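Values quoted throughout were computed directly from the atomic coordinates according to the rules given, and no laboratory measurement underlies them. Given the structure is predicted, the values throughout are model-derived calculations rather than measurements. Cβ atoms are built from the backbone, for glycine too; each structure is taken alone.
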Structure P
Amino acid sequence: MNHLLAGLSVEKDAGEKGVDYVSGYVMAKDLGIVKNAIVGNYRISFGKGLAVNTSARFGKMSMFSTMDRMDVGIARHSSTAEYGYFTGAAATLRLGAWEVSAFGSYQKTDGTFRSDSMGLTSLKTDGLHRTQLERSKKGNCSTTHLGGNIHWEHKALRLSTTFIATHLSVPLLPKHNTASSIYRTYNAHGQDFFVSSLAYAYRFKSLTFSGETAFSHIERQNGVATLNSLRWRVNGSNVLTLVGRYYGAKFVSLNGKAFGENATPQNEEGIFLSWTSRSIKNVLLETYVDAMYFPWLKSQVSSSSYGFDGMLQASYSPSKRWNLLARYRLKTKQKDFVIERKGGNIKMLKYNTNHNVKLQLNLTLSSFLSLRTSATGALVSFGANPNEKGFAIGEQIRWQNPQNKCRIDVGITYFNTDSYAARLYHYEPSLLYSFGSTAYSDKGIRAILVASLPLVKKSLFLNAKLGMTHYFNRSTIGTGLELINAHHREDLQVQLRWKF
């Protein structure tokens, strides 16, 4: 078992001068009563994520299968993401049925100052420092976090309480007094923020109830958020899950990330129902429906609005050598649609609807060679606008040596979309700790080569990824310092991993 872990990441974005970001950590695990302890950059996730969750957030499809799980943990920050982590120290101690965690963090944060320099209009989270303006925003606000968690388990009952206090050296004062900015009325305001929560889970026979209720204690925005789920294992082949969520418009959690439609648990209500079935031999059937309501305004949404999300997926696996997946998803949300008239434009809410289909064939030819063939399509409609559509077809080949862990992936994807609104997402192999989903729009081809090479057996690995995107309908790519005066773009990533 590995008791000591260490990592170092160095990153430079396109258009930046020199190395722009360095991240590192040292972590100890399973040493006596110490479950884990870390110094450096780390991530935290407790409960259902309402109070604090800086881990990666994936879609509803991957989240509903783990809804009855309660996160209790400190994890290393090993990616090159320049936002969404803590810097300092954290530790979790095991004390019988109890786990006690504490963490502290101090870090410089990018922010955009108001014109009167009295505060920040927003925190800058893209990590880009290419221009003089972007560099002027780098580290102009310091952020301090202090928090902890107490987790207790006894047989079928689990309880977890979390608190986190945050102080900004410069107050957040987002503009919200104009017609175009009024939707920011309940955005985070001030310098000091405090969130506390209670998470709970209880299992009785085939039923599991779990959830979390959180409160934001801020002078301006005292709010509440609650997320609760009931999972019923009907039999060995069928599972039903019901999830209800209420995230108040006044609830503010700077570090919260939970199940839902919005990026943060705020201004959202919804009912979600899913069904997973293995009743048909060799077939896994997964489906869900999610009805959403957003009581307060949003960007490009000038009143309360509704949305709907539904998915049906079937996976057929007659043997370990191959399987076939088919998926259909419908997602629609209301959005402002402007009708131009002589007497003045009229703004109305219309549904922006996206139909998405996917077919994927996974084939294992041998212990060394496997293939993945995929095809996706999208159809987007919005008000009286013409429908926009797109499709993509891809092939990926993987060769690997099970003995020395050497691996090579080769992939190519052809894509053709009417616009960015009809963009498609395709999975592609990536480096360790990197997210492997790429968005395709316009017309072109994307090719990749990924290799993992053992330099020293079972200890030192060289990982590299080379990608090339060639567009058929462009003469330039990007804008500003990211402008490429060509119809193709190449990217290279290199990673060295040492296990000791």
Structure Q
Amino acid sequence: MNAPLPFSVAPPGSALPALSWVNRFASLGPDFYTRVAPRAVPAPHWVGRNLGLAHDLGLDDEWWAHYDTLQALAGNATLPGVQPLASVYSGHQFGVWAGQLGDGRALLLGERTDAVGLGWEWQLKGSGLTPYSRMGDGRAVLRSSIREYLASEAMHGLGIPTTRALAVVGTPLTVQRETEETGAVVTRVARSFVRFGHFEHFAAREQTELLRRLADYVIEHYYPQAAHAAPPGGNAYAGLLRLVAQRSAELVAQWQAVGFCHGVLNTDNMSILGLTLDYGPFQFMDAFDPAHICNHSDTQGRYAFARQPSVVHWNLFCLGQALLPLIGEQEHALAALEPFRADYPAAYMRLMLAKLGLGRAELDATAARELIDPLLKLMGQDKVDYTVAWRRLSHAVASSTHQPETAAFAPVRDLFIDRPAFDTWLLLFLKHLTHINRAQAAEIMLNANPAVVLRNHLGEEAIRAAQQGDFSVVQGLQDLLAQPFATAADTRSEAGFAPDWASSISISCSS
């Protein structure tokens, strides 16, 4: 957990210790980016600081107290050795080719190596105009910055691959969205911020050698096993596509299992490393609804919860199309993507069985579906709270080891309107539990079903407090989300139902 350091900085004077930076992405050449300096903001102040991540990156607590640290992460100064850049990419947005896009409000500072030798790229998001800002202002508002900061760390706490968030800096700078809001800058880190859209950009321009340079770069630094992963007859580029598809299948399976809606799964928001990237109109579902649309800008429901796996698959086909000049034969690209049809359901089934405390040894695929599908259908029919239901079921299994089953499962049964249908399902579930160690099953479930997720209303409460100058709610929520499976979280109010007003929270692409 993060230590409760005061949100203050030392006055200017002492020099900020020099950090060692490289920028491997910059080695690709100027066709891939534009050098851009961040634009200063007035009166920057700390909103959130991720001390745990900072320690992992080799930064001590004193680093935060330097005046220059705050200024650098606000975009008012440049860290020694850093040459910021904005990268260019293209992409499909809501299924339509959007042409050239790029880092419209993000700047890549560079890359630092952690204690175990892994390189981590740093970005400032909300640091001002770039050549790729299009009609935007290059800024981020406090509201969206807090949401991204907390969501990144919530996903990390859940064990779901994601970009990370190191800090949020606030400023009284006015930013115009639907209304006037105050601005902020997020510092986020990832092994790489390369997106599907980077490949689409050079493929669309028929710049095959630049496309090859990018693919070789990604293979060298992140997928050295690509040649061995290729389908029969395919080359390393087909292997790269295969590996990205595998990671993407696992990622979307984790989203579906935890009830996470991304909201804007454009190809330019898809990470080549299989990370959750770009937290805009995301939502962890309250009442379970497979057709739920969390993004009010998504008027056609393209990115509804149940459609996420097929959209990810579609995006992978876009990536395959972009890589085709390097792969050569279309059949090799299709062969690299075909296993997604099995990879995703296998990953999803594994995760859902864990939520039930079961494994493949106990159930074959057919039996598993007969257990999982009716429960999800019933949850959707009765609009049952997804997180609460799974957590209560986990505790019910634990309680059933020392009290009658009727009493143990009553808190779960109470969530459903159609009690007879739940009773029928429960009898089937209990039948499977008779063949395994129930205490071990409960332990598996409690480590698979979080007590707390970043519900919209929790984020909104943190935002409202921060807008009034109280950043302790952000810090406290961050600490709680870092350990979402801890039994101590069960007694927290954040683990309860969403209040009625939560349904009125509107989340769009500007969020």
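For which of the structures P, Q does the calculation of FRET efficiency 1/(1 + (r/R0)^6) of positions 126 and 278 (r between Cβ atoms, R0 = 41 Å, to 0.05) return 1.00? Write down the numbers at each step before the final one.
Working: P: 0.45; Q: 1.00.
Considering all the candidates, the number was obtained from Q.
Quick one: relative contact order in percent (Cα under 8 Å, 6 or more apart) came out at 14 when computed from one of P, Q, so which one is it?
Going label by label, the one that fits is Q.
Quick one: percent of Cα pairs over 37 Å apart came out at 36 when computed from one of P, Q, so which one is it?
Values: P: 36; Q: 31.
Of the options listed, only P reproduces it.
Could you figure out which one of P, Q the value -13500 for helix-only ellipticity at 222 nm (-39500 (n - 2.57) for each DSSP H run of 4 or more, over all residues; to 500) was computed from?
Q
So mean count of other Cβ atoms within 10 Å over residues 222-229, computed for just one structure, reads 20.4; which one of P, Q is that?
Of the options listed, only P reproduces it.
Compute FRET efficiency 1/(1 + (r/R0)^6) of positions 246 and 342 (r between Cβ atoms, R0 = 35 Å, to 0.05) for each of P, Q and report the one that scores greatest.
Going through P, Q one by one, FRET efficiency 1/(1 + (r/R0)^6) of positions 246 and 342 (r between Cβ atoms, R0 = 35 Å, to 0.05) peaks for structure Q.
Figure out for me which of the structures P, Q the number 20, 43, 24, 10, 3 belongs to, where P(r) over Cα pairs in 10 Å bins from 0, in percent, for residues 406-469 alone was derived from the coordinates.
Derived from the structure labelled P.
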